[in-house]
Each structure stands twice: as C-alpha cells, then as structure tokens.
Structure P
C-alpha cells in the first residue's frame, strides 16, 4: 500500500458449495479474511487480522443405528443417501466474526516483546430430527425433534518477552509471558418426542409436522470462563544437543448459570504444568528425541444430563520418544511412540444426546509421517497412526476397561500432487489421495464394531495469477 513497503495488505477469501452423500443436503460457506501489516520502523511490526465466515448450510448432523448399517435389520441395510431427519424441519446455520492483532517490537538484538490479541463471536442455530434409538433387528427409528441455539464470545491476550543469551558454550532462548482468556458460552437446547416422529427407513414418509410449542427444555445454560496463566521456557543449544524446559501455572474460574432452576455453580481451579524435551541432531540428518509433558484444560460443556454438575478440568500427562530424519531439505520423516493419560475426559452419548464424564482414558500408540518434494513439482505426504486406547476408571457403568467409541486402532493416509512446470497449463496442480480408517467400536460399552473404510480424494487447483497478474494469490480449486 505504500511505496516504501512499510504498509502491506493481504485478503484471503473463499466461496464453497459441497454436496453431501445424503440427498437434498449440502454445505455452503462464504468467508473473507483481510489483514494489514504496518512497519512503523525497523524494530516494530503490527498486523491487524480480521475475518468473517458464514455457513448458511453448515452440513448434515445425525446418527445411524447399528442395525441397518454394520448389522442387517431383517436382512436389509440402510441406503447410504438415507435422510434420518426431515427436509421440512432442517436448519443448520453458523456465523463467525473475528478481529485481532499481532504486535512485535525488538528492543535490542537479543530482546523482543510480542503481544497477540483476539476477539471472536460464534453464533449457531440448528433444527432437525435426530436418531435416538431403535429395537434390535428393527427397521423403525425412534427420533427426537431438536432445536439448538448457541452463542459464544471469546477474548484472548498473550504477552511474551524473548531474551537470547549465552552461558559459556550454551545458547539460551528464554521466553516468559502472561496470558489471559475469557469466554461466554450460552446454549439453549429444546426437544420434542413422540411416536409421530418414528420413521421406517424401508418406507420413509417425510413432511412430519413439528410443533415446537410442545418442546421441553433440555439445556438452558451459560458458562463464563476466566483463565490466567504465567509461563517460562528455556530452549538450550549446545553443539548438536537441544534441550527444552518450560513451566506454566494456570488459574481458572468457571461460572455455570442454569436457567432451568436458576442455579449458579462456580468452580475455581489452579494447576502447575510443565514439559521437557531432549533432542540430538546427528550430521547425517537423524535426530532422536524424548519428551514429557503435563496438561490442564477447563472442561467447558453445557450439554450435560439434567442434574449433572459441571465437569472438572481435563488433566493429562504424556511421554513420547521418537526420531526425525531429514536427509535433504525437501524431505522429512518422523516416527514417534507415545503414552498419554487423561483424566476427566468428556465423551458424547449419542443415545441420550448429551456429554458424559468418561473418567480416565489412557492411549498408547505410534505415529509415522513423511513429507517429501520430488523434482521440485511433485509433493508427497504420507502418515500412519496406531492407537491403543482404554478407559481405565469411570462412573459410566459397563465402560471400564473398554475402548472409547469412534477411536480406530489403525489410520493411514497418502496424498500426492503434481504441478505443471510450464506451457499452457503452467501452475495447474493435480492431486490424488487415499485415507484408511480402521475398525472402531460404535459405543462406549464395545457391544459392536464399525468396519474399516477407504476414502479417496482428488484435487485440481489453478493459480489465476498465471492468467492475469492482478489476480496474483487467487486460485480456483
């Protein structure tokens, strides 16, 4: 925007329509994200970030029973394009607005201050008929009529100071800071039930009359969060060694207002968490590492069973060992083994339509990943994940020692893309990929399994800047 290059701007935007496998449903999104950066001097940078996103059709939300999908019901299976809800009673709408900034000022060559701030508002509205349950080997679905409205306001501020120093032959990158987060989340969930909402999927009849005046309020709550944190980190380098040590102390206050009984519940928690990691980088490009970390996160969930107290914060600890290999700049391969334990984990109960405290969940597994660029215009990404998850302790009957629902033991993906280097189709990128999602359990009690699935992707993208320089940065995909 300025001749001296001190004022810059960027505009990202998207307009997308995506059809769903269910007939008559689609996802539409319109979004724009302008940003402007200002360099008042050589030591200071300020970036203003804004975005607006609207999803008039936010997608299809529903569930299907085991009988008719992974098991036959009277020898029959539910068609893939079957609509559990009703076209006459369906709304899926979402709107999000964000404004924030990033400020950086360098006081000296080894001393830098940063401040990041962000405010966001998210509004959501949903109306649909949702699957509740069905009898074994039956083709009749019991449904609930459901209306949801949710508004979330969030503000976050992070201040940090970075200091570079040397102690002998050891280089230190010290980072200290203070952050603050506040949010207000208001949710209204009302439901209606009755035999008039039952649907036989072998002969579905749509156009049901939904009378919202008969609905009963399931959730009418507002949660307010205030959280502050102090943190300090030291990243040390000595020859080929890298060692990171950091600590953080959090204070949180969660106030839950239940408007159904005019009650107020306040939770005050504080927790010290820390992490450390050690890495050795061989000259060959091989870098083995080991790390340990703990975590703390307030558990914000208004959609709970009636009378159930707000959930306690989720805490966790993880140990990880692995190796990174970068033989050349354009190729990076990683392999990691991890052991993660989390306490006070919330999980969704689709049969009841609310979240439950699953208790303590332990996950052990392995992850492998490769990113490679071949011949400048061929890119390859591949990954594999193995997960062994178990619920170690819980108050939900019949789930202790079981694998949490919807967590496959094996997942893998691969994607390759090719960009035309020249000629009439210069900058045209074509890509193909495949995703594998392994077998998982369909419920928390592990009464049935969901088979594995293979998914395939294809992509075409063209840089419009090749057609007109004024369109530089814009693309069609």
Structure Q
C-alpha cells in the first residue's frame, strides 16, 4: 500500500493532477453484513420528521433539525427522549421536496456562560413574490434559554439565498476560524422538473449584484460568512469579485466536515455516476456541470438541455448522463472544458466507462433505473479521530452516510490526513436511508439519523420501498470481546 506525505503547497497540485485510486462500483448484490464484528445496534429514538442536520451539543444531547415538522429538537442519547426547542412557524416545507428546516450549527461557546448561547439554522421561507420560485433561504440565529430549553430571539443574519424544490444541500457548520460555512446546491437545474432552466453552478456574481444583495448566482456554491452574515475580508476574490462564495462548481453538497488539522472535506452528489469526496480549497472550482468526478471523458458528458435548439420544451431527457442526448441538445465532453482553478475529487462513488448501461433491466420495474446507477447519494460526512474506547484501526478516517444504499462508508486517510487509502469500507447495512451521523467523543458510538420516506436499495441491489426505521436515530456501539 502506498502512503503519501504532501506539503500544503503541493496539495493543490496533487488534487488537480488526479487521485491515486480508481473507484469502481461494487458488483450488484455484493452482500454487506448488517453489523461489523463487535458492534451492537440500538434504535434510541423514533417518530422524527425527516431529520436533516444533526450535531452533538455541549449538554451531551443530539441537536437536530426536522425538515418536515420545521423543528429544532434535542434527543437524549440515554433514553431517546425528544425535546422540541422550537417549531419555526414561518418556515416553509413543500411536499416531497428538499426544502424546509435544514442546516444547523451550534456556537462553540454555547452553554459556557460567555453570552454566546447561539444556534444557527438554515430554513426556507416565503418571499411573497409568487411565481415559480416563491421561496427563499435564510440563515437565522436563535438564542437558547437553558432554563426553558427553548430557542428564541430570532435574527436573520443572511436572507435572499436561492431556494427550490431540489438540491438545496443546506449543510451548515462552524469552522475552526470562527466562520460559518454553508453549502447551496444547484437547485436541480437542467434535470427533471427544472430541465429547461440553465445550471448556474459556474456562474459567479458581479460586484453590483453582491453590493445589491442579489444572491441568485449563489447556486452551486459553498459560502463562508461572518457570524453576523457579512462577507469576511479574507474571502477569496474570485474573478476579481469578493462575495460570500468560498468555492464553486458543486451539485448537491450535503456533507461537510473539518478535520483536526483544519482541512475541509465535503461530499457531493453526482448525476448518474460520480458522487464525490472533495477537499474544499478557497477560490477553487469543482467543475459541475462541466465535469462529474474526474475529467476523464468517461461515464458523463454535459448535455445542456436549456440551450436546446428550437426550445427545451420540445425535447426529452434521455437519462443517459449526457452520453446520448437529442440532437437539438448541445453536449460538451469533459475534456472540452478547462479552468485553471479546477480541482478533481479525492475519490468517487463510483466511476464507470462510456459503455455502462444506465437502463439496467434489473431496475426496469416502474422505470426506477436510478436505483441501479453507480451512486450512493452521500448525505453527510464526519471525521473519526479514534480514542481509548474507539474502534482499533479506524483513527484518521472519514465516515460517509448513504441515502441510497443504507450504508456508512469508511474512508481511511493517509498519515498526512490529505488523501484516501484504498477502497471505501461499507458498514452498518440496513433497509434505511442514512441522512446524518454523529460520533461520540470517546469514539465508542456512532449515531445515525434516518430519513422518514423515499426509496433506497436492498442488499441484493433492488429497489427498497419500505424502510425499517423511518425517522429514527440508531446507535451503533463498539463492544469488543472481553
């Protein structure tokens, strides 16, 4: 096994030069055991309304957002008791959509007696403008009252961010630099209901737009902001314009985490292929929609349906990842696009060749072909430090939850903490959609939140219609043999 030791100066060159590992999809139906050796599984809470973002609070409880019920709740890990901190009355949730109450971040000084008992939430709200896109996204600060165990005193630190029914992303977290980081997806443009809308992930705001607080071109971006919502003075000036944008060219980044060394890792959901594990660097471009995964002209090409000759409304998506498209639709190969700021992923889940069959007859029933696509739908990411009660050999790993496969993937990092080593290890197989995870401080227990509904895959690779533990928190505890 090859180990890499890389300086901070060499890292960007390594990332743009290609990753060390080929990421091939597992064979359909490859069995994964429900529990690794020495693990115990316990469902500690049920009845949650689509938990989205979950963090461990200084009170030892799991704090989480509930997308559908529009709540921020706390879960006692000892007995599963759920305490609602707030139900956000002016938040908006659209049936079967990706909006609602989503991102969650706790101020590092919460409950430390320093007057910073703040909780930050991202949420969808009605703008009153009507039309096809009547909603916006806000990042709101609440103050927590430990006596009443309630959130109050709302302050919107940033409003007017894009909102649609698809690809919200909405991962919110504190950085070691005391800044807030927030991911905004591409809003599902150039696919499905938004097939005829141009994808904006490569479009950057003008200086006038930033000054006028016009954030329409924040789609497909990762933001970095001060705690009052303003633009940090040391944010990158991308193409000469400094804004909240820290990095761009993402599709649907639902997972972000900082390692102890301060490196920002993120997952991004690909189209029919190439879910990504990225290291996010300031001012860099992650390629979407021109590139999915590595820039290799394999398994993907950019079919721009919004630019179809004669009008997009007259063509139909072939769902072939751009490899075939109606003749009216312009198609660009990955190698035909270039940007000196482009960064390739550290790893993909998974990459395939141009001969891959995206209409696999195994998933022909009800035309659920996407179930057979070589993707995992990564929904969160966490850094596993290890510890005295932790799992031997797991230190310096990334744990990634999968909505589609009901798995947690473990990615071992090299000693420098910059590159993945070998294939991802699939863990904790169940008939669920894993949304988020939190690791106990001692490394002994992994808490996983599950979606309330939607489809997944069985261990045999078929469509999963009924979830075992919808809207729940599952504890996977390491209990070595004595």
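Every number here is computed from the coordinates shown, using simple stated rules; none is lab data. Every value quoted in this text rests on a predicted model; they were computed, and no experiment measured them. Cβ atoms are built from the backbone, for glycine too; each structure is taken alone.
For the read-out distance in nm of label points 7 Å out along Cα→Cβ at positions 166 and 294, a value of 3.6 was computed from one structure; give its label from P, Q. Corresponding structure: P.
Computing Kirkwood radius over Cα pairs in Å across structures P, Q gives 22.7 for structure Q. Comparing P, Q, where is relative contact order in percent (Cα under 8 Å, 6 or more apart) highest? Comparing P, Q, the top value of relative contact order in percent (Cα under 8 Å, 6 or more apart) belongs to Q.
Which structure, out of P, Q, was distance in nm of label points 7 Å out along Cα→Cβ at positions 110 and 310 derived from, given a value of 4.5? Clearly, the read-out refers to P.
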